[in-house]
Structure I
Amino acid sequence: MPESRVVEFVAANRLPAIYVWRWFVDSGGLMSSRPSSYELWRRAGNVDNILRERKARRPSDRAADQIELVANLKTAEELGLTIPQSILAPVNEVME
């Protein structure tokens, strides 16, 4: 898979990286962060409303709560990194 080649390159060069897609973390990447799938589809619907000249919905006040954040502590340890608790607190899933 292409993501594993990217993760292998990053690991070989001991670079901490945050990816957009979770499957990079599943392949051994450090972290991923992106809007939730629900939030992306909701925003796409809003764009459709704008293009059709309908009233756009108000942006979500909970947008910050709708971020999918995944961390891989095994990779952090291999890189010699300690992820602070302040960063781990909002993480949706921690892989060990």
Structure II
Amino acid sequence: MPLSRRIPKRGFSNYRFAKNYQIVNLRDLESTFSAGAVVDFDALAKAGLVRKAGEPVKILGTGDLGKALTVKAEKFSASAAAKIEAAGGKAEVI
């Protein structure tokens, strides 16, 4: 048996350090919330869009937003932030 096959293989795994986000798209915000609403983790959890309380929320720009919403999340994609601002709302990073 060659030496390279006899020695145990150990390496680095990023699994313990990776940050997992709960994903919410703009089309979900458009269909769920009314104009002028404040969208934070509690509102998203009540609407059933996020589940895990310990994981941060990331807003993605899939879909269109025609309402002025104040969205509070840990992270935004560039297109999502631009679409929220274009609709007259605010994208606030927590």
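Here, each number is a calculation from the coordinates, and none is a lab measurement. What you are looking at is a predicted structure, and each value in this text was computed from that prediction instead of being measured. Cβ atoms are built from the backbone, for glycine too; each structure is taken alone.
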Discussion item. Tell me which structure, out of I, II, gives 0.00 once FRET efficiency 1/(1 + (r/R0)^6) of positions 5 and 37 (r between Cβ atoms, R0 = 25 Å, to 0.05) is calculated.
Written reply: II
Item to complete: Tell me which of I, II gives -7000 when you compute helix-only ellipticity at 222 nm (-39500 (n - 2.57) for each DSSP H run of 4 or more, over all residues; to 500).
Response: II
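Figure out for me which of the structures I, II the number 19.3, 69 belongs to, where Rg and Dmax of the Cα atoms in Å was derived from the coordinates.
Details: I: 16.7, 52; II: 19.3, 69.
Of the structures listed, the value fits II.
Can you tell which of I, II yields 14.4 when mean count of other Cβ atoms within 10 Å over residues 29-36 is derived from it?
On the way: I: 19.6; II: 14.4.
It was calculated from structure II.
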Item to complete: Compare FRET efficiency 1/(1 + (r/R0)^6) of positions 13 and 69 (r between Cβ atoms, R0 = 30 Å, to 0.05) across structures I, II and report the one with the greatest value.
Response: I
